[in-house]
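Below you'll find a set of structures to go through.
Derivation of every value follows stated rules applied to the coordinates shown; laboratory data play no part. Predicted, not measured: the structure shown is a model, and the values here were computed from it. Cβ atoms are built from the backbone, for glycine too; each structure is taken alone.
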Structure P
Amino acid sequence: MSGPFAAEPVRIRVPATSANLGPGFDSFGLALGCHDEVTARVTTRGLDVTVEGEGAGHVPLDEGHLVVRAMRRGFAAHGGQPPGLAVHCANRIPHGRGLGSSAAAIVAGVVAARALSRVGDGDAPGHRFGGNETDLTLAAEIEGHPDNVAACVLGGFTVAWTESVPDQAEGSTMRTSAIRLEPLPAIRPIALVPGQQLATEQARALLPPSVPHRDAAHTAARAALLVHALTARPDLLLSATDDRLHQPYRAPAMPDSRMLLSALRQAGVPAAISGAGPTVLALAISKYTELITAMATERGWSVYDCGLDRDGARGVRLGR
């Protein structure tokens, strides 16, 4: 196809993510080894969206699809909309479970739009590329918070933040930044997924406008400790994942998650609610793996022993 858009389709692979990890509310993220794939190409007209796997038969197949919405924002940021689009989504990340399915869709859409707009990457079929800082900022703007999207873009363990920076045209603008740290190989995240969903908006609505100072201080100390525990001292993970900022307030919306979380921690397993829930994330070392699986399966929960993703969002240009 002629014009400013790439003629070749692109395929983007994006990981599931677990945010917060207990005390790192809206900041910490961990990329998991479970992935969605999006294949997208520019066409001469119209919009064709297909979905297989998670969400098939339930998500919209028009401009309301989250990947398409993110692509539209990405195309707008890079200069304009293509004449038509074909998008295929192969989804493996559970929806509405606190494993970053919306962040994955947004990041896939943003990265795909940049690649199809020929911004910053090679054009040759077979060329491989990843996410960048521009993708991160735009994805965080769409998502509304940076924790999941940072881990999705960068992989590994991430600490993300948003700050106001000077802008000549507007006086100031918001920019999202993140650092990526390498979790210890001995730590294996295991996602314990219940059958029911929980909307992020519902979980956020339970948060109070203020918390006691002692709880804020407790959680700040644990968040700092968690950075060290994940990267150097896994024996400190149980203490480091103890949160008083958001999990206690959300617990009434997910009583089964609260009970499993309590049982795991009482058994000495570092665990936290994954994102807004209701999934429980266990940060396992080898001696706890069988115990974690047994405690989840006896409750009828699914076990995603998917490990870590260390690469983040990755794309490739396909041949015609």
Structure Q
Amino acid sequence: MNAEGGRYRLGTVEASEAVISDLYLSLRDALFKWSRVTMQTPQPRMGYVGQHLTSVVTGFPGGRSGARGKDLVLPGGRHAEVKTCYRVDQLGSCRACGAVVAAVEVECPACRSNDIVRRDDSKWLLAPRNERELGAFFEPEAYYFVLFDFQDLSDPTVINARIWEVDPKSHGFACCIIDYYFNIRAKSVSAAPFNLWPFSLKFQLMEPTLIYHSQIDSENRITTRTFPGRLGAPEVVRLDSLPTFGSSRGLSVDVAWRTAGILGVEYEAGSSKAPVLESLERARQRRSWDEKRLVLAIVEAMYRVRIEGREAWLPGGAPWG
């Protein structure tokens, strides 16, 4: 396909599939061949590939300044940031003998057991290190969260490539980052970055919109399912059923109680977290709450107390009265 056909042009499906093929699949194949010789990890560095892919999907070019500059340059002097999480090709281990097993290996290379522990614990890292950087976190027009993962971890043959768009001024995003900086980071000896886990409650509270989705099969064939303005439609992520967040540390029993109070849902005094979440979910289905109302109620219940006195940092002002 020539350049005029869209292979090397921003904003086309053809270019999105070409960039995955050229910058990811070709490299991945080469790394697997070499890893069998060198015994090194076959995992490619995906941050820049995520930036290339997001440029093609959104139509916005980068700033040619690597990790320290603006990932995407938008009209009118605006910019956007790209974060990439790569859950493909993480090394696993054999339950039988403990040997390291690559993601594409269906059996242990040491003992031939097929009882393999697969890993998919990579996450997006967000790390404001001082108040200047904290303020800068809310300056981009958008954050684009890129995720490469297996459709089924137990059968690592089909890879999903997805991009979600998040408004940094959304209350779920802003409250999360302010809470991290003034509470979590401040109490951490290592001052480690904030781990934003794909599909977690905190990510869903950021009201992400899925703008791009493609799948790569075992023969490296790419099928594009969602592409802005061309295939499918952008999809705002809805909160999962609330009881599924029962193990979420952020959604404590106190947060569940406060959420119920904000939404006017009755529960038995002193109830543990599970029945409160079940009551909230039943009310959600029965009353057909607007999704944004539910998100804001949980955001208030989760963060209002934690960021009290820091509301001036919220770029859109506090969502509660």
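Can you spot which of P, Q the value 21.7 was calculated from, given it is Kirkwood radius over Cα pairs in Å? So the calculation was done on Q. To test your reading of the models, identify which of P, Q gives 21.4 for mean count of other Cβ atoms within 10 Å over residues 47-54 when calculated. Considering all the candidates, the number was obtained from Q. When Rg and Dmax of the Cα atoms in Å, for residues 87-246 alone is computed across structures P, Q, the figure 18.6, 53 traces back to Q.
If you work out distance in nm of label points 7 Å out along Cα→Cβ at positions 151 and 215 for P, Q, which one comes out largest? Across P, Q, distance in nm of label points 7 Å out along Cα→Cβ at positions 151 and 215 peaks for P. Could you tell me which structure in P, Q was used to calculate relative contact order in percent (Cα under 8 Å, 6 or more apart) as 27? Matching structure: P. State the single structure among P, Q that was used to calculate FRET efficiency 1/(1 + (r/R0)^6) of positions 79 and 303 (r between Cβ atoms, R0 = 25 Å, to 0.05), giving 0.05. Source structure for this number: P. Quick one: distance in nm of label points 7 Å out along Cα→Cβ at positions 167 and 311 came out at 2.0 when computed from one of P, Q, so which one is it? Derived from Q, not from the others. To which of P, Q does the computed value 4.9 (distance in nm of label points 7 Å out along Cα→Cβ at positions 7 and 175) belong? Derived from the structure labelled Q.
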